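Below you'll find the structures, each written out as C-alpha cells.
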Structure P
Amino acid sequence: MTAAAEHLRNRLVNELTGHGWLADAWRPAFTAVPRHLFLPRFFRQTPDRSRYEAVDGSDPGALELVYSNSVLPTQLDGDDARWDESRHHGPIDGVPTCSSTQPALMAVMLDALDVADGHRVLEVGTGTGYNATLLAHRLGSPLVTTVDIDAGLVRRARQSLAAVGYAPTVAATDGAAGYPGNAPYDRIIATCSVPRVPAVWLTQTRPGGVILTNLHREIGGGLLLRLTVDETGAASGHLLDDYGAFMPLRSCPTTRTSTLVRAASQASGDMHETHLPGPLADDGEAWTALVALLLPDVARLDIDRPDGPVQWLVHPDGSWAYHDISTHTVEQGGPRRLWTEVEDLYSRWTAHGKPTRPHIGVTIASTGQQVWLNDPGEIIG
C-alpha cells in the first residue's frame with residue numbers, strides 16, 4: 001500500500017463523512033479497503049462527455065480519480081476488449097456495462113441496509129468486487145454472497161478479493177434468480193437495477209429481512225426502494241430520499257426509445273396546454289419519482305433544439321406525448337394519453353400534500369403490487 005493511496009483514501013473517507021454520506025459503522029471498512037486494487041484499469045469520459053477513454057491505474061492522475069467521489073466505468077458493451085481498443089486508438093463510443101459505483105451512493109445504501117453482526121447478505125451485481133469487500137470487512141467473508149452474470153467480471157472480482165484477504169461466496173449466475181445455495185438472507189442489496197423486484201428475492205429473504213434495490217425505469221427517477229419482508233412472504237417499504245441509478249440486469253428488456261420516437265414523430269394527435277410546472281426531469285424530485293414508479297414501461301427522450309427544448313414520452317404500445325417546453329403545449333396520441341396520466345399523478349400527489357420520496361411506498365404480495373402515499377392505506381396505484 002503506497003503512502004499516496006492511503007492519503008487519498010483517508011481524504012475520500014473524510015469527504016464522505018463530512019457530507020453526511022458515510023455512517024460511523026461503515027467508516028472502518030471504507031478506511032481499510034483499498035479501492036485502487038479493484039480498479040487496475042477503467043474508463044473516464046471525455047471532457048464533452050460524449051465518449052470514453054481508457055485509463056490504466058498507473059497513469060498520472062489515475063489514483064486521484066480512483067479516490068474521488070466518482071463512478072468509474074470498467075467495461076463497455078459487455079466486451080472487455082473495448083478497453084484495449086480505446087487504449088490503442090483513443091476515445092470510443094459505448095454503453096457502460098460494469099462500473100465502480102460512486103462511493104457516496106455506496107455509503108448511503110450500505111447505511112440504509114442496516115446490517116448487524118451475524119447477518120447473512122446477498123449482493124446482486126458483483127462488478128469489481130469492491131462493495132462485496134466492504135460487506136465482508138463489516139460482516140466477515142462467510143456471511144457474504146455476491147453474484148454477477150458476467151463470468152469474466154466474477155473471475156477478476158474473486159482475484160481482487162483474495163488479494164486483499166477476503167473470500168466471500170462469488171458466483172457467476174443471473175442475479176434475477178438470487179442465490180438459493182446460501183439462502184435465506186437477512187439482507188439483499190442490488191447494485192444493479194431491475195424493472196420489478198424478482199419474487200425469488202422475497203422467498204430467499206428471512207421474515208423481517210430487508211431488500212434494497214434500484215428500480216429500472218426508462219423514464220428515469222433514480223428509484224432506490226427499501227422493502228421489509230414479512231411472515232407471509234409479502235414485502236412493504238418506501239423509497240429512499242436519495243437518488244440512485246444503476247445499470248439494469250443484463251437479462252432485463254430495454255425500450256427502443258429512439259425507434260418509438262421516430263414512429264411517433266410521423267403521427268398527429270390531440271393538443272393542449274399543460275398545467276405542470278415544468279418538464280419531467282431526472283432530478284430526484286418526489287413527483288417525478290412517483291411518475292417513474294407508476295409508469296414503468298414509459299420511456300423519455302429529451303431533445304435540445306435551436307428553437308427550444310422538447311420532451312418525448314413513448315410506450316411500446318404506440319402511445320406517445322410530445323411536450324414543447326417553451327410553449328407549455330403537449331401533443332399526444334396512441335392508445336393512451338401519456339401526458340394526461342402524468343398530469344393526473346401530479347394532481348393526486350399534490351392532493352396528498354406533496355409527500356417526499358420517503359413517503360412514497362410500495363407493497364408487494366402474491367396478489368400484485370400496490371403503490372401508496374404517506375401510509376400503506378392510501379393506495380394510489
Structure Q
Amino acid sequence: MTTTMEGSAAHREQPAADSVFVRACRGLPVPYTPVWFMRQAGRSLPEYRKVRAGIAMLEACRRPDLVAEITLQPVRRHGVDAAILFSDIVVPVAAAGIDLDIEPGTGPVVAEPVRTEADLARLRPLTPPDVSYVDEAVRLLAGELGGTPLIGFAGAPFTLASYLVEGGPSRTHAKTKAMMYGQPELWHALCARLAGITLEFLRVQVAAGVSAVQLFDSWAGTLSEADYRRFVLPHSAHVLGGLSGAGVPRIHFGVGTAQLLTAMGEAGADVVGVDWRTPLDAAAALVDGPSGRGPHGSGRPVQGNLDPCVLFAPWPVVEREVRRVLAEGRAAPGHVFNLGHGVLPETDPEVLTRVVALVHEASAR
C-alpha cells in the first residue's frame with residue numbers, strides 16, 4: 001500500500017512537468033491515478049481558518065506569503081498529487097477596474113453591475129503589473145513545492161460575465177440571459193474583454209511557473225447547448241487556444257454541464273472536468289464528440305467526479321464510491337481523481353486524507 005505521506009514524497013522527487021498528475025493530464029502511462037480536490041485549500045481545514053482569521057478574502061488573495069501558505073496546507077496534510085493556487089475567480093476583474101468585494105456567506109458582489117456600453121468601458125484590459133502579487137505567489141510556491149505540480153486557474157468568460165451583469169450570485173441568471181438574447185453585440189463585447197483578461201491572468205501564472213491551468217465555468221450549466229455554442233464557446237476557446245503553445249495541460253470544468261460536454265470538449269482543453277451527475281465512462285465518450293479524437297488522437301483525459309456529499313457518509317460507502325469513480329475513469333486515456341465540485345466547508349479533513357491514500361492504493365498499476 002502507498003501511504004499518503006509516501007506518495008507525497010514520491011512525487012516531490014520527480015520534476016513537476018513529469019509528475020503523475022501532468023502525465024495523466026497528457027494521457028500518458030502513470031503508476032497510479034493522481035488525486036487533488038477543488039477547494040482543497042479552504043474552510044474545511046482548521047489551519048486555514050486560523051491563518052485567515054480577520055483577513056478579508058480579496059486581501060488574502062493579494063498577499064503572496066499568505067497565498068503560498070494556504071496553497072501548501074492541503075499538500076502537507078493530505079499528500080495530494082497537485083496543489084492549486086489559492087485565489088478567487090474575480091481577482092483579475094477587480095484588478096482590471098471593477099469595484100467589487102467578496103462577502104462572507106454570499107460571494108462576489110459588484111458595486112455597479114455591467115449592463116451598458118458605458119459600464120463596459122470601466123473594465124480595462126489586464127496587464128501583468130496589475131497582478132504582480134499573483135506572479136510573486138506562484139514563484140514562491142514553485143520553490144516550496146519542488147516536484148509537486150501547481151495548478152493555476154481562472155474563471156471562464158461566461159461565469160465572470162454573469163457575476164458582473166447580475167451584480168452577484170444568481171439562481172436564474174435572468175439579467176445575464178436578457179443581455180445575451182436582447183443585446184448580443186454588447187454581450188460578445190463583454191465576453192471578449194473578459195476572455196482577454198482571463199488569458200492574460202493565466203499567462204502570468206504560466207510564466208511564473210504553474211504546471212497546469214484550470215478554467216472554471218461554474219455557471220455554464222444553466223445554458224442549453226445551442227446557447228453555449230453561440231454565446232460562450234468562442235470566448236472560452238479564445239482563452240484555451242491562447243494557451244495552446246504554453247506547454248502546460250489545460251483543464252476545463254463546469255457544473256451541471258452534461259448537455260455541454262461535447263461542446264466543452266471542442267473548446268480546446270486537454271482535460272475536461274466532470275461534475276458528479278455524469279458517470280466518467282459516459283463523459284469520456286461525450287467530450288471526444290463524433291470524431292472520438294482528443295489532444296493525442298486517442299481520446300481525451302477526464303477529471304472527477306465523486307459527489308462532495310459522499311464524504312459525509314460512513315467510510316464503507318465512501319470507499320465503494322471512490323472505487324466506482326476509479327473504475328469509470330478507466331474508460332478515458334487519462335484520469336485525474338477529484339470531486340465533482342469543491343470540498344464543502346463541513347467536510348472532515350481526515351476523510352479527504354483517507355481518500356487520497358485509497359485512490360493511490362486502489363489504482364496502483
Subject >> Comparison of P, Q by mean count of other Cβ atoms within 10 Å over residues 67-74 - largest value held by >> reply: Q
Original post:
Of structures P, Q, which gives 93 when volume of the Cα convex hull per residue in Å³, for residues 83-130 alone is computed from the coordinates?
Top reply: Q
Original post:
When FRET efficiency 1/(1 + (r/R0)^6) of positions 139 and 243 (r between Cβ atoms, R0 = 25 Å, to 0.05) is calculated for each of the structures P, Q, which structure yields the highest value?
Top reply: Q
Original post:
Computing mean projected area of the Cα convex hull in nm², for residues 227-354 alone gives 8.4 for which of P, Q?
Top reply: Q
Subject >> Source structure (of P, Q) for Cα Rg over 2.2 N^0.38 Å, computed value 1.03 >> reply: P
**OP:** For the read-out helix-only ellipticity at 222 nm (-39500 (n - 2.57) for each DSSP H run of 4 or more, over all residues; to 500), a value of -8000 was computed from one structure; give its label from P, Q.
**Re:** P
Subject >> Entry that produces 1.0 once distance in nm of label points 7 Å out along Cα→Cβ at positions 123 and 155 is calculated, selected from P, Q >> reply: Q
Original post:
P(r) over Cα pairs in 5 Å bins from 0, in percent, for residues 115-170 alone computed as 4, 24, 36, 22, 10, 3, 0: which structure among P, Q?
Top reply: P
**OP:** Please state which of the structures P, Q yields 3.6 when distance in nm of label points 7 Å out along Cα→Cβ at positions 51 and 251 is computed from it.
**Re:** P
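The value 1.2 for distance in nm of label points 7 Å out along Cα→Cβ at positions 259 and 275 was derived from one model only; which of P, Q is it?
The correct label is Q.
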Subject >> Read-out Rg/Rh (Cα atoms, Kirkwood Rh), for residues 99-282 alone, computed value 0.96, structure in P, Q >> reply: Q
Subject >> Structure with the greatest value (metric relative contact order in percent (Cα under 8 Å, 6 or more apart), set P, Q) >> reply: Q
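No value in this document is a laboratory result; all are computed from the given coordinates. All values reported here derive from a predicted model rather than from experimental measurement. Cβ atoms are built from the backbone, for glycine too; each structure is taken alone.
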